Structure 1
Amino acid sequence: MTARAIQFFHRGRLVEVNDVAPTRTVLQWLREDAHCTGTKEGCAEGDCGACTVIVGEPRRGGKLALQTVNACIRFLPTLHGKALFTVEDVTAAGEGALHPVQQALVDCHGSQCGFCTPGFVMSLTACYERHAGRGTRGNGRGKRGLPTRQQLADEIAGNLCRCTGYRPILDAGQRMFGYPVKRLPVEAAGAALREVRRGALHFSTASATVPGRTDRYHAPRTLKELARLRAAHPQARLLAGATDIGLWVNKQFRDLGEVVVYVGEVAELKRIAVHDGVLSIGAGASLEDAWRALAERAPVLTEAWLRFASPPIRHMGTMGGNVANGSPIGDSAPVLIALDAHIVLRKGADTRRMPLADFYVDYMVNRLEAGEFVQAIEVPLAAFDGGTLRAYKISKRFDSDISAVFGTFRIRLDGERVADARLVFGGMATIVKRAAATERAMVGQHWDQATVQRAAEALASDFKPLTDLRASARYRLIAARGLLQRYWLETRPRDALPPHAVSVWARETDPRGGPAAASPSTGRRQRTGKAGSAASA
């Protein structure tokens with residue numbers, strides 16, 4: 001293993017960085033080393049979006065995939081072989097004038113105090129680049145191929161504004177396509193990165209926290225090499241998206257130890273494929289890609305996908321990391337357990353497989369052995385059949401918030417009787433788990449209001465929720481019962497409610513039979529996933 005410098009594309013050239021701590025963030029490097037202070041620090045935990053930047057990662061054919069990320073929790077070594085674009089690049093792309101995104105924000109009065117504005121610029125620029133690359137242009141009003149107002153709202157769900165509010169910012173998002181096209185230097189970045197030898201990255205540096213200690217950073221590129229490193233360093237800290245570990249460093253000032261192993265360069269871990277009737281999601285697949293794969297097969301999961309954190313977090317984080325973390329308020333596990341998912345664990349050359357429902361032991365405790373890591377999550381395709389799958393999230397803020405209660409339900413009906421049931425809750429116990437007593441109260445019974453009532457009463461024997469800042473124990477239990485009632489209304493054998501009837505954003509259907517209109521106060525409509533089926537927003 002030969003030590004190498006970190007190389008990435010920034011401000012029109014390849015940058016080489018040596019002697020950096022593995023946990024130095026992109027934001028720290030930008031502001032303190034590169035003196036690019038346009039990117040701001042707000043919360044330093046990936047919540048506010050003031051630090052949003054764009055990372056371009058080479059794909060097959062040399063093209064760059066552009067994704068927004070939070071610079072405050074992204075560690076600098078993970079940029080090796082990639083491109084970093086900041087608000088300074090957007091300004092430079094304007095060629096002496098403002099970039100269309102910036103001009104639109106000015107013209108629509110989309111900025112007031114201005115602190116959050118660079119983050120909004122970057123989120124809108126990522127959207128602009130995708131559509132400009134497809135050749136879509138227009139005034140943002142009905143032009144085919146351009147994002148809708150709701151899609152723009154989803155794009156900036158990870159950016160907070162407390163001054164202007166979102167209406168003029170969304171106006172700017174629609175207007176930005178009406179100006180002459182300006183592009184980031186994506187092609188130049190791709191050409192420059194082709195010169196970077198993409199071998200595994202290894203380096204050592206003096207510890208930033210323990211004097212006299214040497215910290216080692218490894219970024220293997222194959223599954224075999226990752227397994228070897230993990231076996232050789234069973235106590236090493238595995239790093240994926242840093243959406244949780246980044247907060248350990250920034251907020252808790254935790255020491256990650258002498259060895260950090262980054263799994264984000266292992267292509268095999270990012271694969272999502274179908275084989276032998278199973279959807280296999282590599283543990284390194286991003287949350288965005290993993291949720292998309294689930295929602296394509298079950299469009300009712302589209303809302304859960306869009307409400308899982310924010311786009312920058314979904315671009316950085318991995319579903320394997322979310323599952324391995326084992327938080328009782330993580331949104332992936334309830335859905336996966338309801339779908340009878342299995343988890344594949346690897347140690348050296350050996351793998352073992354178990355139901356995800358059996359993986360969790362206690363609060364933040366799982367069945368991983370020393371030297372073992374999560375390789376994949378497997379979901380049987382048969383679990384997507386039947387049309388009774390639903391996922392519900394209760395949180396204080398609709399977008400980009402942590403769940404107080406998350407429930408995923410799936411039943412199989414034999415006529416009008418419940419033949420099988422899966423009811424899985426997050427936020428109701430120290431681990432994500434099935435509601436066993438509630439399921440027993442349902443199986444074999446007519447799927448009617450009386451059964452729902454008995455099942456709702458059984459929830460109290462399944463869960464003794466805690467009271468915390470997000471919700472009281474009483475509220476959680478009441479909310480869980482309410483979700484069960486809503487589930488019955490949506491899946492009852494007779495007169496099941498359609499999606500718009502259970503949407504908080506949709507008004508009543510037009511008397512003439514037209515679709516549900518948007519709320520006049522929010523402008524929201526029912527979201528439609530890539531699979532084409534609407535999910536209530």
Structure 2
Amino acid sequence: MKRTVLALLLLAAGLAAQAQAPEASMSLQDCILAAVKNNLNLSAEIIGPDVAAAAARRAGEVFFPKLSFNIGQQKSNTASYSGLEGTAQITTDFSNYQGVLRQFLPTGATFTGFLYSYKNSSNQGYQTINPRFGATLNFNFTQPLLRDFGFRMSRRQIIIARNDQEVSEQRLRQALVDTVYDVEQAYWNLVYSRENLKVQQESLKLARDLLAKNTRELEVGTIPPIELLSARAEVASREADILQAEAQVKNDQDTLRTLLNLPREKGAPGTAILPTETPQAEPVSLSFEEARTRALTHRPDLASSQADLRTSKLNLTYARNQTLPNLSFEATYWSPGISGTQILYQDDNPLTGVIVGTVPGGRNLAFKDAFKFKYENWFVGLTFDLPLESVVSRAQATQARLETDQAALRLRNLEEQAVLRVEIAVRAVETNYRRTQAYRVARELAEQRLAAEEKKLAAGMSTNYTVLQQQRDLALARTNEIRARVDYSVSLAGLEKEMGTTLESKNINFADMPGR
């Protein structure tokens with residue numbers, strides 16, 4: 001009697017605590033969308049593709065033109081060693097500046113254009129132009145013909161960065177698929193635990209009804225006391241089963257609530273999620289070959305491995321290219337210009353040292369000569385460079401080849417594992433569906449047996465023990481049916497996960513995720 005009273009008190013306390021907790025009715029889709037929006041693991045994974053996208057954009061900046069400028073000022077003083085210099089100390093002021101434009105081209109070529117200008121003034125004697133201004137416009141084009149030649153070589157880092165971005169996005173997609181599957185599993189487990197609690201409560205009600213019936217019959221002396229004791233023991237046992245079932249409901253609530261990252265105040269009970277859906281029991285027609293084809297097309301881990309293999313193949317191509325000699329074509333065109341203040345000497349002879357006048361000339365005249373290409377200059381040539389290490393050593397190419405073989409083997413292994421997992425998932429769906437049908441029949445038969453046994457007991461042709469046993473069998477049959485239906489729903493979710501079609505079947509647009 002003390003055990004019974006204690007169990008009832010614990011049951012009442014648990015029901016009171018559950019009644020105080022806020023409740024929220026949620027469908028499976030509601031839970032999935034809440035997890036996609038709030039799940040902390042996904043929030044962390046979303047950052048990965050953003051980092052990879054930034055790296056891809058940075059790699060693409062190699063084709064941006066680059067500008068550079070420099071300016072300088074110099075003053076020098078030197079002793080004079082000749083009387084013709086006309087001074088004991090030569091002072092020279094020199095200033096220059098330069099602007100350079102560099103452009104890396106997709107063929108691997110480099111184009112450079114720069115404009116250089118200077119001013120030179122000195123106190124040295126017998127000069128004809130002082131100060132002197134100079135300007136040079138220069139264009140240079142260099143194209144590798146063997147090593148580093150071609151679009152793939154010049155864009156290698158961009159291609160690798162984009163492959164890495166795809167890998168990161170596929171990892172995020174996989175994390176999203178895993179999260180959706182975890183939510184589905186937790187949701188259906190909560191459905192099972194709540195339904196199982198209802199079964200245990202119904203079983204307790206049947207035991208209490210029988211106990212009440214036996215109590216009345218004992219009072220009138222139609223049954224022995226031993227029959228009442230067995231009924232009481234069964235009631236206490238089923239009350240303990242209810243406590244265990246209630247604890248499982250709370251555990252499953254906490255698991256699902258954590259996946260959804262629902263807000264919870266400190267010290268307050270969490271929101272009680274009330275599932276609004278029942279586990280599916282309708283057959284799904286899907287052959288193994290169809291599931292296999294979908295898996296090889298949609299699985300994120302396979303897409304990620306394929307991107308890694310493409311990167312390895314590109315690295316192998318690059319390593320082989322680096323073993324080639326360095327043969328490059330170079331073409332240069334430049335146009336100088338010069339001007340300055342012209343000094344006029346008596347009799348046009350600087351040796352007289354007598355200055356009779358000057359003809360001013362500024363920096364603009366030097367620029368005018370340069371841009372008008374008054375003095376044309378050009379150079380064309382080939383450069384051949386054969387480093388010994390590229391001939392003797394093949395370590396980089398060998399390493400790249402081995403890494404490519406390794407990536408190909410990993411992809412093949414992943415494909416085989418995917419096919420195996422899909423085969424197991426398809427078999428699980430088929431098996432669990434058959435279980436739902438078998439346990440449904442078993443539950444219907446258990447209901448019929450209990451009804452028949454209760455009629456026999458009322459007619460005095462059966463015993464309490466037999467009826468209680470039939471009640472336990474019915475509770476077990478109902479629990480098994482619910483478990484089979486839940487397992488069937490979970491196996492369907494598992495098959496979608498193994499095929500990589502979870503997001504499509506749940507109408508989740510990867511591009512519309514928070515933070516994308």
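Overview of results
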read-out: Identity of the structure behind 27.1 (criterion: mean count of other Cβ atoms within 10 Å over residues 330-337, calculated), options 1, 2; value: 1
read-out: At a computed 11 (relative contact order in percent (Cα under 8 Å, 6 or more apart)), which of 1, 2; value: 1
read-out: Structure (1, 2) behind the derived value 15, 27, 21, 16, 12, 7, 3, 1 of P(r) over Cα pairs in 20 Å bins from 0, in percent; value: 2
read-out: Value 1.00, calculated as FRET efficiency 1/(1 + (r/R0)^6) of positions 146 and 170 (r between Cβ atoms, R0 = 30 Å, to 0.05), assigned to which of 1, 2; value: 1
read-out: Which of 1, 2 yields -8000 [helix-only ellipticity at 222 nm (-39500 (n - 2.57) for each DSSP H run of 4 or more, over all residues; to 500), calculated]; value: 1
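Readers should treat all values here as calculations from the given coordinates under stated rules, not as data from a laboratory. Note that the structure is a prediction, hence the values are computed from the model and not measured. Cβ atoms are built from the backbone, for glycine too; each structure is taken alone.
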